[in-house]
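Bear in mind these aren't lab numbers, they're just calculated from the coordinates by the rules spelled out. Note that the structure is predicted; figures quoted are calculated from it, not measured. Cβ atoms are built from the backbone, for glycine too; each structure is taken alone.
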Structure I
Amino acid sequence: MHSTLPVQQEDPKQSGPSPAPSATEARPEGAGRSRLAALDGLRLFAALMVVAYHYMAFGSGVWGRPSAEAFPSAHVPASYGWLGVQLFFLISGFVICMSCWGKGVGQFAVSRVTRLFPAYWFAVLAVTLVVYVWPTVNEAPRLRDAAVNLTMLQSPLGVDPVDGVYWTLWIEMRFYLLFALVVWKGLTYQRAVGFCVIWAFAAAIARAVNEPVLDQILLPDDCWYFIAGIAFYLMYRFRPNAVLWLIVAGSFVIAQKDLQAAQSRAEGHMGHQVPQWPTAVIVALFFLALMAIALGWTRRLQWRWLTTAGVLTYPLYLLHERMGWLVIKHTADFVPRFVLLPLLVLTMLLAAWLVHRYVERPLARALGRGLRRAMTEIKAG
């Protein structure tokens, strides 16, 4: 499963073109300029949902028995952890719109590349090495397939991912490419709203005509979360109104319609079934959580550890699945599972911090300098 996540908050500046209608006036100067710590905490929560799903509900067989036997009670809530990806997509719509305000398409491209690739390159190489040395849970990837994974284009090229969670990155990349069209023209309130409405109707048409090319471009199964996230950010920046509430409500209703099929796919991976109604309730809670952030109800939540939680999310997501399964496979017979599981999660969180501190940050800075210099040379040429 991801999502997710690979987005980075930046302080929303009251800069760039502003909308004319008084109904969409921006909030007073200074409102919402602080980092949204609640959003950081929500991102880590989404990642931990996915971790729980892979460690306690997924049918990997690493515990030597079905997950329902290994975790008679805990496997049921963990079975809904796949919904963390939907939460990632919802947050992504919010944060990408926030991060792009006042930026050109070149700045947007540099910010996305420097955010997505440094930790991802390390994770691909690390997972490939570990699975190659200890191929006890998953078959070691071929080196040429691992090399293709470094481009993040393995899904459209028909190459197996080094780690199963990487499938969501292709969805995120397509969202970025679509949103770049708005950034290219200059991101304004009117253009963001128009983008949401046009994308929603185009995705519905793509679903109706059942055209694979349109499905690849318009993401008719997943776009509703991104669209709702954008609308929530516009509420946060410019205050809510009827149009934005209609966009959110429509996205929620359509997303709910598709949840049954998505749950069936997740149950196929788990090897067991769970009730349907909690899925609908959990997604509703996701929307309510973003609504609380958009309306400013969480502004007082500024605990510093939430910011740390946010930066751990992406490395944790990239590293946890196959490396975690390998640890479980080799230690589950010697360490009680309710001791092993929290120790494993803490170890993965520590690994995520180390990757962020010693790989992601320095490599992102160097890559950003190189890309910005290249952009300047391209413009000058």
Structure II
Amino acid sequence: MSLLLSLHTQRGDFQLNVDTAIPSTGITAICGPSGSGKTSLLRCIAGLDCAPGGMVQFAGDDWQTQKNFVRCEKRGVGLVFQDAQLFPHLSVVANLRYAQKRQFRAAGPSLKEVCAWLQITPLLNRSVDKLSGGERKRIAIARALLRHPQLLLMDEPLSGLHDAARDEMMDVLQSLPQHLSLPIIYVSHSFHEVSRLADHVVLLEKGQLIAEGGLVELSSRLDLPLSRQQDAGAVLNATLFGHDNEYQLSTLQLSSKHQLSINQISAVSGQQLRLFVAARDISISLEAPVQSSILNILSCTIDTIDGEATQNTSMKPHVTVRLSVGEQYLLARITRKSRDRLNLKVGQQVFAQIKTVALVNEYGVAS
């Protein structure tokens, strides 16, 4: 059963208007810039706030109707905030035991299982004030899971972490759906996080739902703000074709005519994978380069050039070009001068030179 939402509320000048059905499996990202209403929506789902006249229904249970409002503690929702909110006077294991005593339901993972998934077993006897920022985040997630919720809500849980710690945490979060059938709603303004973690995306802007759907589809749409972020790029589906053991490379199949090489991975032939290719890591050539150190050069067709029909195009130093690769798309961010020098047009056959290809769960670079 989906999470059904119909929320319309106003606070001061801000209006939240969301009508949607969020899948009850996998990770759904609520994405958008600061002030777009991500946290407001999450608080309404949690039962921390009430949108008068709104509707929230999960797995057939009415959490909010015009006549009824189920409070947060009765919804069986696990909450993880930006601030870990651990009890400073308790040890790590005492924080976790506190959550265990307040379980929403009997069925759920054990303390040992949760600690193994989140890699926190060595931390159990530590004081909270002896934890790093990343360790505190993991304890907060463990505490939420040990309450055995039916839905896990996470509000920018990686904020404040440096890049290495954030990547480690994303690896941990990415593995959770393998252990739990628990639906997760993940709030973030970072497309880098969303591209690594999410299956489904709900995109907000100024309190309005402007798009929703699968990550692969939304990532390459030039009419959405995702394509204008600094870390914009396209998410693609691929199949492992095989391995080149001599050069320690793996070949991925995008379509019957398109393949990519990455550093060798442990996947098996035929395995389905998801890739991320950053727009800034693609250059465009009119002819296939004959002598180049870049391995990944794909024949593409220009599908769209961002801003081509707007009056302000001439003021932009860069443009984003959407390239069709079979039935999927790449994004290339190039200078406006390069677009004009190459005289790029929609429908034109070109070659995309891809410097870096990233797997969702591990990175492989072939250049």
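Tell me which of I, II gives 5.4 when you compute distance in nm of label points 7 Å out along Cα→Cβ at positions 54 and 286.
II
Given a value of 13.2, 38 for Rg and Dmax of the Cα atoms in Å, for residues 166-261 alone, point me to the structure among I, II it was derived from.
This value belongs to structure I.
If you work out distance in nm of label points 7 Å out along Cα→Cβ at positions 86 and 254 for I, II, which one comes out largest?
II
Out of I, II, which structure matches -23000 when helix-only ellipticity at 222 nm (-39500 (n - 2.57) for each DSSP H run of 4 or more, over all residues; to 500) is calculated?
I
Supply the structure label, taken from I, II, corresponding to Kirkwood radius over Cα pairs in Å, for residues 46-157 alone with the calculated value 16.9.
Label of the originating structure: I.
Have a look at I, II and say which one yields 0.20 for FRET efficiency 1/(1 + (r/R0)^6) of positions 70 and 334 (r between Cβ atoms, R0 = 41 Å, to 0.05), as calculated.
Checking each candidate, the match is II.
Computing mean count of other Cβ atoms within 10 Å over residues 94-101 for each of I, II, which one ends up highest?
I
Just checking, which of I, II has the largest value of mean projected area of the Cα convex hull in nm², for residues 62-101 alone?
Looking at the calculated values, the largest one is II.
Compare relative contact order in percent (Cα under 8 Å, 6 or more apart) across structures I, II and report the one with the greatest value.
I
Work out which structure the value 19.6 belongs to, where mean count of other Cβ atoms within 10 Å over residues 278-285 was derived from one of I, II.
It traces back to II.
Among the shown structures I, II, from which was the value 21.4 of mean projected area of the Cα convex hull in nm² calculated?
II
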